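Trainee: So, here come the structures, one by one.
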Structure 1
Amino acid sequence: MTQSRPSNAYRFGPFQLDVRERRLSRGCDVIPLRLKVFDTLRVLVENAGRLVTKQELLDAVWPETSVEENNLNHNVSVLRKALGDRATGEHYIETVPRVGYRFVAPVEGAVPQTTAAVASATKARQEIRYCTTNDGVRLAYATTGNGPPLVKASNWLTHLDFEWGSPIWRHWHAALSLHHRLVRYDERGNGMSQRDVPDVNFDTWVRDLEAVIDAAGLDRFPLLGISRGGPIAIAYAVRHPERVTHLVLYGAFAAGLNHVGKPHELEARHALVSLMRLGWGLNNPAFCKMFTCRFIPQATPEHEQWLDELQRVSTSPENAARLMERDDDIDVRPLLAHVKAPTLVIHCDRDRAVPPEEGRLLAAEIPGARYVSLPSANHLMLEEEPAWSLFLEELGLFLNW
């Protein structure tokens, strides 16, 4: 199918369509679209003014896949609602009965909005508050967005304020906040929470999550666990099955190296912890490169610089090492069979920090869990890689966006 307006971005009416960033926006507001819905809009806009047959759309949106025509009809219906076509339904998209569709609004090329610009518009809506755990530790937690709640269990090393505009986390926060009131927090020992804490272990991490959820006044909600946040989310879901509606585990694991590690893995881990105590936050290029390659092997210099700065602002060398050591003590394998919530397990297929076998184990042992493999070597997906769009598509289907 010939595309009449090949470009990276388009403007029509009050809307801007950024093809490279896969984003539809109206001013500073991003309008969430599922993967195939976005592709349907892209094809129509790229061929604005021309009748695009249903078969052309099916071939372009679902290449090498046979789908029923009602999938296309549904996508167009969703687009009309997103664009505000509530009266005739044809202010932007005209239906040619039994043939296809035509995008009838005037379209012009546009300068793509930067991710930073969208993130900065969202940043002002972050609200940070404090609560106190039952053992007297002060925790910082943040809320963004206005939809139904979604809670993110804390992972290793966070800083609510610093990470909000980061190139590694901002697309996560922006995308999730479009659909939910996102609740996240800094666990004890790092970030904006109390750092001088004598007691840090798996049980305190679960109790930190309980304290934040209670302080935020939440009743029922989906729970997201990323990396080490996964076993914390699992433990909470088993303790409070009446509160967790959905469980999402990304890049997660059930047991730390002290339980499942081979001798050479344990030796490497001990060496890493020793290096952390010596090189953490000292702007040592070799240490920073090692740290980045472990979590984001496809990182750009911008990502490397941000991770280097995270070391400095998140916590002390001793706390960073101590938190990693406690990771190795985790073992929630006995809890997996007791998870009641519908569960989605997502893992990158070349993850070096947490091998994909760990995700497959979770999916195999949690009743009814569904496993999704994403094409990426990064432990934390970057916005620019194809896996990110696939992740949002799967998450949207699971959480009924």
Structure 2
Amino acid sequence: MTEVRVPYGDKEICVDIPKENLIGIIDPIPVEKRNEEHVVNESLRNPISHIEFSRFIKNGRILFIVNDADRPTPTKKILDAIWDKIKDTDFEFIVATGSHREPSREELEEIFGIDRFGEIGDRIHIHKSRDDEFEFLGKTSKGTEFLINKRVMEFDKLININSVEPHYFAGYTGGRKSFLPGVSAYKTIEQNHRFALDKNAITCKLENNPVHEDMTEAVSILEKKKRIFSINIVNDNNKDIYDSKSGDWRGSFLRAVKSCKKIYCVPIKERADIVITVAQRPLDKNLYQSQKALENGKMALKRDGYLILVSKCDNGIGPSEFYNLLEKSDIPEELFNEIKDNYKLGYHKAAKFIDLATWAKMCAITDLNDKIVRNCFMTPFKDLQDAIDNAIEEKGKDAKIL
């Protein structure tokens, strides 16, 4: 037997897996440790297709656009690195929640740092996609009405701080996502995210991905009206800053994607019969975010395989639109028709659950109520070892496990 330690919330679960069945433990590719502040400042001094950061921040009102706590973006570290440069400028912040809930005070302290939040808390605004006032900037060629938070348009310059990781329908996070969905109206986000139903809207794919293309076109519209400086971070497997690409919003994002691939696009020799996929912080806070672990895991799974989700989900379901649909029926065809005919924001999430259920078996180890897990086409288990043993029994003693 091989003992494997699996993260679960702030703890670990120990399980035993037969040596002859285990074909690999897949983690992000280890890279050399770098001086984080040097990495950030070097990118600011040598921006991509842009003037230096120190010149960009001279004169005018500046709005920093930062991620909420559902992303592993090291905002505090970035602010520590640039604070001496920006502290005397006329700046404010907006937390780009997209359609997510408002962050708690504890989460804001996590994003900005306790001391920094205490110092600048009165200059931090929270984006509210349903309640804020918005300005219409135009339509994309795909028909998305680009409505952006009016507060964004009150500033002379925009600086977005983001991180780049694989994303299950936008291809990658980062870059353009600071603006759409980050500070866009709910209606705009809903129109854009409908394209997540497209076959090309998948993990690590940008070419011909309609979600990515629509987001990019929207930011191109904004760029004609506002000056933008982007900071795109790539974290290593320890969540430390590995790389930083700054400057032009499009160029810095695409360069950061290349660095991201070096760490997170891990080659495997073969697909497995059983895949254990782990949602780690902060994606394990709720089921809505944890679903991304299923999307990552399925890439290594054989058809008719067994996919085991491990995620604490201590904040419950999360945005509930996808779940409200899933609990209506256990017949995939009925649900697919409802998604197609009456799309609402969140239904793309439901579609991913349903599609996966048509070709794989899913089970989950979470803190969620069993009924909730079953309504998402997954079998609930309280013990990971039991889930693994059950999967081996079903797939046979020669089953390959990742």
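Rule-based calculations on the coordinates, nothing more; no lab input. Everything numeric in this text was worked out from a predicted model, so none of it was measured. Cβ atoms are built from the backbone, for glycine too; each structure is taken alone.
Trainee: When distance in nm of label points 7 Å out along Cα→Cβ at positions 227 and 339 is compared over structures 1, 2, which one is greatest?
Mentor: 2
Trainee: To continue, here is another question. Identify the structure, out of 1, 2, from whose coordinates volume of the Cα convex hull per residue in Å³ was calculated to give 137.
Mentor: This figure was derived from 2.
Trainee: Ok, one more. Compute distance in nm of label points 7 Å out along Cα→Cβ at positions 155 and 251 for each of 1, 2 and report the one that scores greatest.
Mentor: Max of distance in nm of label points 7 Å out along Cα→Cβ at positions 155 and 251: 2.
Trainee: Which structure, out of 1, 2, was distance in nm of label points 7 Å out along Cα→Cβ at positions 187 and 299 calculated from, if the result is 3.6?
Mentor: Comparing all candidates, it corresponds to 2.
Trainee: One of 1, 2 was used to compute distance in nm of label points 7 Å out along Cα→Cβ at positions 75 and 131, and the answer was 1.7. Which one was it?
Mentor: Computed on structure 2.
Trainee: Quick one: FRET efficiency 1/(1 + (r/R0)^6) of positions 91 and 211 (r between Cβ atoms, R0 = 30 Å, to 0.05) came out at 0.05 when computed from one of 1, 2, so which one is it?
Mentor: Corresponding structure: 1.
Trainee: From 1, 2, which structure was helix-only ellipticity at 222 nm (-39500 (n - 2.57) for each DSSP H run of 4 or more, over all residues; to 500) = -10000 calculated on?
Mentor: 2
Trainee: Which structure, out of 1, 2, was relative contact order in percent (Cα under 8 Å, 6 or more apart) derived from, given a value of 18?
Mentor: Working through the options, I get structure 2.
Trainee: If FRET efficiency 1/(1 + (r/R0)^6) of positions 27 and 355 (r between Cβ atoms, R0 = 30 Å, to 0.05) computes to 0.70, which of 1, 2 did it come from?
Mentor: Value 0.70 for FRET efficiency 1/(1 + (r/R0)^6) of positions 27 and 355 (r between Cβ atoms, R0 = 30 Å, to 0.05) corresponds to 2 out of 1, 2.
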